[in-house]
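Taken together, the values in this text are just the output of simple stated rules run on the coordinates, not laboratory data. Fair warning: this is a prediction, and the values are worked out from it, not measured in the lab. Cβ atoms are built from the backbone, for glycine too; each structure is taken alone.
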Structure I
Amino acid sequence: MKIRLILLPALFFLTAGTMFSQQKEWSLEECIRYAIDNNIQIKQQILQTRYQENTLEQSKLNLLPTLNAQASHNYSFGRALDETSYQFTENEKARSNSFYAGGSLNLFNGLQNLNTIKRNRQNLLASELDLQSIKDNIALNIALAYLQILLNNELVSTTSGQLGITRQQIEKTRKMYEAGSVAKGNLLQIEAQAASEELQLINLRNQLEISYLTLTQMLELKSPEGFTVNTPDISIDTNTVITGRVDEIFAQAQGLRPEIKSAELSLAASEYDLKIARGMRSPRLSMSHSFSTNYSSLAIKPSAPTETYSFGEQLDDHVSYGLGFSLNIPILNGWQVNRNISNSKISIENNQYNLEGQKKQLYKSIQQAYADAVASLKKYSASMKAVASMEESFRYTEQKFNVGMVTPVDYNAAKTQLLGAQSDMAQSKYEFIFKTKVLDFYKGIPLSLNE
């Protein structure tokens, strides 16, 4: 009994917490944040950025001298070489050890290491901007999917309201038919209209479910079950003026958009690649350093041949240091240097075209968004007038239909026209909202529906 008393409150709070999470309404900002935190493409780009960080750090560490150590322990039988005296012994067993430490340091190689560091730094910055560009694209796609849900939800609500009116007319027409005021054909036509609207409502609800599925998939959620979005109060002033011209927005976006900056950095990185390729023509000066010592069981102590030559004494006596310099002058290597220089120039030209293409694409996107925003605002303004006019016309037609002065065909036509005008108004409304948000986004304003 005590166990039940303990489990019941826990089960209550667990159930309440589950219901709360299912009833939670997601705002656009929350959807964007969640998508950015969980998107696989973003996670992959983060890994790519970390890879570029490691590449940059390694290019810096390449400036340090190399150092490697080696140790060996050997047994020789029969004819053996005494490595301490470089004399051969016959029919003896010998044991020897050798120790070595050494490396090299590039003193000059045509500034290739320095230019490699600069190139890798540009690549890292470009990778970070590519990450931001991916986040921005995901944010825009999330906003589009979010607004599609709001549009479908509004269409469902409008169609459902019209279906409710039609059902009311069915009841009125049935009573009139039973009273002998209208023919049975009138009732059948109204019922057919209701069936058509029910089918349309089912299709719209399916579209709404698909739009929810699309958004939840973009959020990497397992299921759209229990997922709902917040429906903000969005109103549009038909006297709204879209601020800024296309050229002004483009000039502002050029300095803000990460894809433009990334293309510029990629171009700078390819210019460093050309410097690295040209550096391969330069002579390379390097320094080598070494330290070695050894031990042999056959070794004889020079100062006292009859005494035992211990391991530690041999290591001290056989120490050897080395320091050397080498100059490598490239003369002919299968024209690899020239080919690398030529390929680097081609890469620079390609990145120049890429930068130009990114700018043109940005301009086209802004131009298209601006034109769509202007067109959708005009369409919304015209749709509002059409809806107001058709609502008044429909009320008049409905009154005449109720007294038998209008046929069901005329009534259904007026109703269909009103529903079509309401749908056009809703579509133009959300299209205008999205396009203006895109323009604001290019200006550096975060996506939000609260303003």
Structure II
Amino acid sequence: MTDETKELFSMPEEDSRGSRIAPLADRMRPSSLDEFEGQEHILGPDGVLRRGIESDRLTSMILWGPPGSGKTTLARIIARQTESNFVHYSAVTCGVQEIRKAVEDAREALKLYQRRTIIFLDEIHRFNKAQQDTLLPHVEKGLIILIGATTENPSFEVISPLLSRVRVFVLKRLEKEHLARIIKRALKDRERGLGDKSFVLGEDARELLLEAADGDARAALTGLELAALYLEEERGKKPSRKKTVTRKIMAEALQQRLLQYDRVGDQHYDVISAFIKSLRGSDPDAALYYMARMLEAGEDPLFILRRMIIFAAEDVSNADPQALLIAVAAFQAVSVIGLPEGAIVMSQAVTYLATAPKSNASYLALKKAQEAALKHMSEPVPLHLRNAPTRLMKALGYGKGYKYAHDYPYHFAPQQYLPDALEGAKFYEPTNLGFEKEIRKRLEFWQKLIDEARKKEK
């Protein structure tokens, strides 16, 4: 085995935990299950994953959970407790060649030293299908123990053959009491934490930090470290004097709430889904909350407005035709003025859409029409609706019998427009809500004219 290979096959590295230069979040990583906070449903005394770790009966797995819930830390603890070789890759920078080399080294370690290898693949959802395929045979044979980590639903991002060969463990967002214990440990630990910094964390500042971290341990420790650095810069280092991190100092250090919102992950889809459903449910307060949450987290306002335009056409539609105009106008206005003033425009549009009468009749009509179009794609257009620019076309009957609507009372000509196979089909059925109530009356009146014309023809 080469020196490079020997270096590769080692216990999870302790360099960051032992270095004062490393970020506090890295230094304070738990080294055992007893130090690990949260995830009691799988790591409690009777938790299925804890039993598997303690009995040393591991299978490949995917850890699915929000940022800062402990996926990477848990993988390192598993490797340490089971005395397995640990190889850490990020799917963002890792390719097939690196995986193949790690597998070959794992085969050598198993043959020569009877030692298993855990390959930890962070952000496994970033691996494409071909890359995921390379893992399949080695996971299936048990040559490697794969631990994948993802913030996104593996059902959508991991190929079915690989998903069927691993166990998915769902990690939950950490509760406040978990974060509070993590913060307390960091404040007391003089070797890895901030115990030698001679400052205290005010209760108001602690509450602000817990709120801002929003279940993310990494965010909590990063915020705590930022506050400590901010305090040192503002007041100078005075070891003999206790200093207090106040709520104001914490707010200055954080600058803005560290909202738990991943613009490319599940949170992105969850929050925009809640926003649209709040609009559809006619709850302006909830819709405004989710809009504000997305904007505070850095979401592109034009993304939100594009969804509002779609919503106006799909869920409000002709019940209030102004809704689409307002949504488009809001998009154009925010494109010109940007944020923060653009949020005022968005607020007006959100409250209008949320309180507008709702109808999905146009959307349902589209679905029915698309289904009919696919089923009757080759149906000939009625002759009287065809243009006749040549004598031959006129001789064939193109345009013959066409009724010009403006020549008739009410500017409505009773005649067949659909192909023969679809005569009488109804796709659009307006509701009795909002302006669609008026549209429904018009359609009923026109149908009456059609019925009268047919009686005369008979």
Calculated from one of I, II, relative contact order in percent (Cα under 8 Å, 6 or more apart) reads 11, and the structure in question is II
With distance in nm of label points 7 Å out along Cα→Cβ at positions 139 and 387 computed per structure, which member of I, II shows the largest figure? II
Out of I, II, choose the structure whose coordinates give distance in nm of label points 7 Å out along Cα→Cβ at positions 35 and 155 equal to 3.6 when calculated. II
Of the structures labelled I, II, one was used to calculate helix-only ellipticity at 222 nm (-39500 (n - 2.57) for each DSSP H run of 4 or more, over all residues; to 500), giving -24000. Name it. I
Structure from which 15.4 was derived, mean count of other Cβ atoms within 10 Å over residues 99-106, options I, II: I
Output 0.95 (Rg/Rh (Cα atoms, Kirkwood Rh), for residues 187-250 alone, calculated) maps, among I, II, to structure II
Of the structures labelled I, II, which one yields 100, 58, 43 when Cα extents along the principal axes in Å is computed from its coordinates? II
